[in-house]
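Multiple structures are listed underneath, in structure tokens.
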Structure P
Amino acid sequence: MLACGLATHFVPSNRMLLLEESLKKVDTSNSFVVCSTIDQFCQQPSLKQKSSLNRLEIINKCFSKRTVEEIISSLEEVASNSASKWVAQTIKYLKKASPTSLKITLRSIREGRTQTVGECLQREYRMVCHVVRGDFSRDIFEGCRAILVDKDKNPKWMPPRLEQVHDDAVEEYFSRVDDPEWEDLDLPVMYSNGRIMESKL
């Protein structure tokens, strides 16, 4: 949580009551004072051996590549010079996954970096709608068949190879559903003191 920027402090559970009592005594909303108070009780968390943070250098190096193909190629390069089980397992999982799903997921993650929460929700809603409707691919149903129904764990993806999933095919998943009976996600407008508020991460 700290590394992702979703948390600012780590306070052990056995110190939470002490922190709460100290915060009750703070008579200002000044963020520096509040942070200084929390700092007295926080500590640097110890990472578990399997924590992704221990692999951050490899993750940043490989997953910053532009395409899924380049990401896998970069991981394979690391694997050729390393005995890392995590890298080998990651390559295995990526190669076993639906090529279409990999490409729309990467596109979605990249777009989400610069979008508001509302824009992210709308984008993901449209993606999921197209996936469950089977508008452009039946991979979701094939995956369910292979894992949940027949349990042969041998899905037949269409198309079966990453290079066969073209950008224009990926683009379709981010379009509004062209069906009058299928409503687009319409988020309510939020107001605060008469002003329109925009949700942001």
Structure Q
Amino acid sequence: MTYSIIGFDRERDMLGIAVVSGSIAVGSRVPWARYGIGGVATQAYTNPALGPIILELLRKGLEPRKALEMALTLDKEKEYRQVAVMDWRGRSAFFCGRMIPKESGAYCTERAIAIANLVASEDLPELMCEVFERNIVKGICKALLEAIKEAHKAGGDIRGDRSAAVIIVGRTEYIPYYDKVVDLRVDYAKDPLRELENIFKKAEVM
């Protein structure tokens, strides 16, 4: 159904989220991020409201685990959700409801957290985090793209990958009103990873 990774680049003061799905327009509802606060990926049977709710709780000072727990108390169907959270200190938390599609999994490292459901292997989150950690020296954009590309090669969404997105937030000249450094997506394609990479090259982001 969907696989996502949140990554943090302390050296460049940026946080990003990459997501791929067999559903259309995954970038419109799964990834949420705010500069200086953190990022949220909310998926499976997605409740997009969890993104802004958790970010607001992080802004108020709650650490990721508490923010996630509090947000889920507002969701009567939380067992259908899969959510990952990372704050601007690199602390992370995840929730995998009992009713999310299998295969599913979650994994976190020092600078990344990944979640996946209805994918070829429950090991995809670990793979994404490891690839991100190996590539972060090349920049967060490269690290995120390489992570989802490797997950795609490993089987990705068992229905076939059809949409993908990457958002990255950081300090811009428009802070506090606009913090997007990157916000690119492919809403539907036979090979969304290739299309997304082509868009990045045309945008001269990488």
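Bear in mind that the values in this text are calculations on the coordinates, not laboratory data. None of these values were measured; they are calculated from a predicted model. Cβ atoms are built from the backbone, for glycine too; each structure is taken alone.
General observations
- Value 1, 6, 10, 11, 12, 13, 13, 11, 9, 7, 5, 2, 0, calculated as P(r) over Cα pairs in 5 Å bins from 0, in percent, assigned to which of P, Q: P
- log10 I(q)/I(0) by the Debye sum over Cα atoms at q = 0.11, 0.18 Å⁻¹, for residues 27-106 alone derived as -0.48, -0.77 - corresponding label from P, Q: P
- For FRET efficiency 1/(1 + (r/R0)^6) of positions 11 and 83 (r between Cβ atoms, R0 = 35 Å, to 0.05) computed as 0.85, the structure of P, Q it came from: Q
- Which entry (P, Q) yields the derived value 2.3 for distance in nm of label points 7 Å out along Cα→Cβ at positions 123 and 179: P
- Structure responsible for -8500, with helix-only ellipticity at 222 nm (-39500 (n - 2.57) for each DSSP H run of 4 or more, over all residues; to 500) calculated and labels P, Q on offer: Q
- Comparison of P, Q by relative contact order in percent (Cα under 8 Å, 6 or more apart) - largest value held by: Q
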